[in-house]
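Values quoted throughout were computed directly from the atomic coordinates according to the rules given, and no laboratory measurement underlies them. Just so you know, these numbers come straight off a predicted model, no measurement behind them. Cβ atoms are built from the backbone, for glycine too; each structure is taken alone.
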Structure P
Amino acid sequence: MYKILLVEDNPVIAAEVQRHLRQWDYEVVCAEDFKNVMGTFAGCRPHLVILDILLPYYNGFYWCTQIRREHNVPILFLSSACDNMNIVMAMNMGGDDFVEKPFDLNVLTAKVQALLRRAYEFTGAKSVLEYQGVTLHLEEAAVAHGEGRIDLTKNEFKILQMLMERKGRIVKREQIMERLWESDEFVDDNTLTVNVTRLRRKLEQIGVTDWIKTKKGIGYLIS
């Protein structure tokens with residue numbers, strides 16, 4: 001399920017947009033603390049942000065800039081401030097699309113669907129890998145399952161990425177070590193075993209057990 005952060009200070013509009021998008025099976029989180037939108041963003045880690053321009057304390061351009069400093073999540077501006085200058089500024093600040101108020105909810109939904117497709121459904125543009133309920137966030141080196149989420153070290157992340165990209169197939173130990181050797185950290189056979197063990201323990205912390213299988217003398221796979 002895709003998660004959407006809605007930053008809209010009009011409670012009537014926010015409730016209506018949330019209700020409509022939930023009908024399309026999107027999880028919609030409405031920002032409530034307009035002094036700390038980034039705190040809400042960090043807490044919900046959305047796949048897409050719908051952002052008004054005219055907000056209390058800081059405007060939408062400010063929050064768009066803050067998000068773009070660290071994240072490539074799609075941003076859809078939704079605003080009555082729809083003159084050409086504001087639309088151009090929204091795009092230049094890092095926005096991906098703009099919907100003018102008043103708006104049709106079906107048009108908004110179509111825009112949301114298009115942005116999510118472009119961001120996550122084309123192979124070359126994915127920012128997550130997902131398999132059997134486990135989600136690997138590529139931009140943040142974190143893995144999530146259910147309500148659990150945990151950060152990975154550089155090596156743990158690279159190992160899990162390789163295994164999820166080749167799910168159901170054996171990844172040889174030599175292939176993994178070649179990937180890890182791309183960094184400036186030396187990795188030998190024993191170090192790889194230690195990293196896989198630590199990765200398994202982290203997965204267990206978020207409820208994923210017995211997921212990474214060992215093919216003795218060959219490598220590992222997710223089955």
Structure Q
Amino acid sequence: MSNLRFIRGLEPGRRPALVISECQRGILDIEFSTLPQLVEQAQERAILPRIAELASEFRTLRLPVIHAHICHRPDLVGAMVTSPLAAVALRSGGLVEGTSRAESMPEVAPMPGDVVSARRSGLVMWFGTDMDVTLRSFDIDTVVLCGVSTNLALFGGALGAVERGYQAVVAEDCSAGATAESHRFMITESLPMLATIATAAEMVGQLTSTR
């Protein structure tokens with residue numbers, strides 16, 4: 001432990017869960033996405049292979065892996081157009097359950113024992129979902145966030161977590177923003193007020209050394 005960086009929220013006795021945010025084909029597959037810059041950033045930063053490795057470590061340690069997905073009804077009931085981003089997403093047909101757009105990116109597809117928490121509307125993982133009750137059912141006290149995007153979903157995820165009494169940790173090298181500049185700003189200026197920022201390797205080092 002003496003050579004490891006201390007990560008607040010992953011201390012001995014803490015029980016973390018990994019939450020993989022919106023790594024779906026309708027968001028990160030260039031064939032379907034309406035956010036080409038985000039696709040480019042996720043590819044340049046190579047976040048999906050690192051997320052897959054981090055998720056594997058959590059499973060090995062018998063810690064929960066939760067996939068925060070957007071999942072619209074075929075008739076789009078409940079999908080409210082309350083923001084420009086929602087309008088763009090719904091004009092493209094939405095991420096409708098059962099379609100290719102709603103599928104996970106293959107590299108980070110849910111494995112047996114994982115949980116999928118789906119939402120039909122809103123911009124972050126807490127709105128109208130079972131995320132909070134799922135975490136509490138696992139006795140979780142720290143939410144480790146990864147995926148996309150740092151400038152919206154992960155910021156909202158961290159804010160929602162701390163407001164509900166959880167610690168929050170963001171896996172910096174397992175996440176991406178709409179642009180390199182927005183990711184850098186969120187990681188250095190905004191998210192540190194809510195969460196501990198760490199790399200996947202730092203997290204795995206601390207978790208494996210204390211369990």
Of the structures labelled P, Q, one was used to calculate percent of Cα pairs over 24 Å apart, giving 36. Name it. Q
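Name the one structure among P, Q that distance in nm of label points 7 Å out along Cα→Cβ at positions 102 and 166 of 5.8 was derived from.
Only structure P yields this read-out.
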Can you spot which of P, Q the value 3, 12, 21, 21, 20, 12, 6, 3, 2, 1, 0 was calculated from, given it is P(r) over Cα pairs in 5 Å bins from 0, in percent, for residues 110-197 alone? P
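Assign the value 5.7, calculated as distance in nm of label points 7 Å out along Cα→Cβ at positions 78 and 190, to the correct structure from P, Q.
Numbers: P: 5.7; Q: 2.7.
Structure P accounts for this read-out.
Work out distance in nm of label points 7 Å out along Cα→Cβ at positions 62 and 86 for each of structures P, Q, then name the structure with the largest result. Don't jump to the answer; show the numbers that get you there.
Details: P: 1.6; Q: 4.1.
Top value of distance in nm of label points 7 Å out along Cα→Cβ at positions 62 and 86 goes to structure Q.
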Taking relative contact order in percent (Cα under 8 Å, 6 or more apart) as the criterion, which structure among P, Q has the greatest value? Q
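Taking helix-only ellipticity at 222 nm (-39500 (n - 2.57) for each DSSP H run of 4 or more, over all residues; to 500) from the coordinates of each of P, Q, which one would give -12000?
Working: P: -12000; Q: -9000.
Computed on structure P.
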